[in-house]
Structure P
Amino acid sequence: MKTLDSMKKIMPPYYFFSGILLEITLHLLVPMYKYNISPYHWIGLPIIVIGISMNLIAKETVLKSKTTVIPFQKPSLLIKHGIFLCSRNPMYLGMLIVLLGESILLSSLSPLIAPILFVIIITIKFIKPEERILENVFNDDYKNYKNKIKRWI
């Protein structure tokens, strides 16, 4: 069930897909320092696949744990296993990895602005408020997890 607050907010996938479009736009319109690393720029494709896989694995873990994937909803369980041992935010990290992979694939520096903006926006608008919710719901259990596992990587 969606909360009123979450329905009013623009959700993370919007920022992710906007980042993809921003990278393409910047590459086409303002290609700061196009670097020719062919065929090595194709390494961006497996990086994109890794990011998508990470996101799907994290989402599946959350759904199997029967808690929410929707930001700002009260979670019923603190997930501290699987991919959540690598990052406290593996879904956001997966999106970031896709953006980085696309930047490599495009072979110019200007698209790198999008992943930087993504990290800043997601951290401020989603991660920090979600961390406050998790601290309120899970208290010391979340604080201990937070001390052991990094926010991003």
Structure Q
Amino acid sequence: MLIGGYALPAYGQIRATQDVDMAIAASFPEVVKLQKRLVEQSFQLPSSPNERAPRFLLTDLENMVEIEIWTKPDGIVFDNELLRRRVKVKPFDDFEMFTIGPEDFIVNKLSRKDRGTQDELDVVSVLKRRKSTLDYEYLAKRARTADVTGLLRTLIDQV
């Protein structure tokens, strides 16, 4: 499913981003198989597979786009509830895919180890735009699991 800046327009404001972030629930052997297929499709992988790494990078050489494939995204718990809350989007006329649900998007942004001002601004834009449609009980539960409840409360109070 799509996460990061490219998922933001589904729930918040549109903004420029430099890469595409995807999250996948896959075992390490499945990740290795995926990486092999991507290389066969002319994607460039800058490093070898690493089972402990939370993500791997690749470059779409045709479009010159960097893609991060997250197998262990910050704050995300791959479970049935998360999968039910994904939202199907159509980023192109002939292409459909899933994007992370808005509550999990918020928790992922706030949980990032390298969280910056832009991540918090992204969350604020989702809180403003989706204020009346967010599932605050689910959001609070996921925020507790990711240990970002205080920061989430601060941003909700700002909005």
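Quick note: the coordinates plus some simple rules give every number you see, no bench work behind them. Just so you know, these numbers come straight off a predicted model, no measurement behind them. Cβ atoms are built from the backbone, for glycine too; each structure is taken alone.
Key figures for this structure:
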quantity	calculated
Distance in nm of label points 7 Å out along Cα→Cβ at positions 11 and 35 - structure with the largest value, from P, Q	P
Structure from which -12000 was derived, helix-only ellipticity at 222 nm (-39500 (n - 2.57) for each DSSP H run of 4 or more, over all residues; to 500), options P, Q	Q
Value 48, 34, 29, calculated as Cα extents along the principal axes in Å, assigned to which of P, Q	Q
Relative contact order in percent (Cα under 8 Å, 6 or more apart) - structure with the largest value, from P, Q	P
Highest-scoring label, criterion being Rg/Rh (Cα atoms, Kirkwood Rh), for residues 59-130 alone, among P, Q	P
Which of P, Q yields 3.8 [mean projected area of the Cα convex hull in nm², for residues 43-82 alone, calculated]	Q
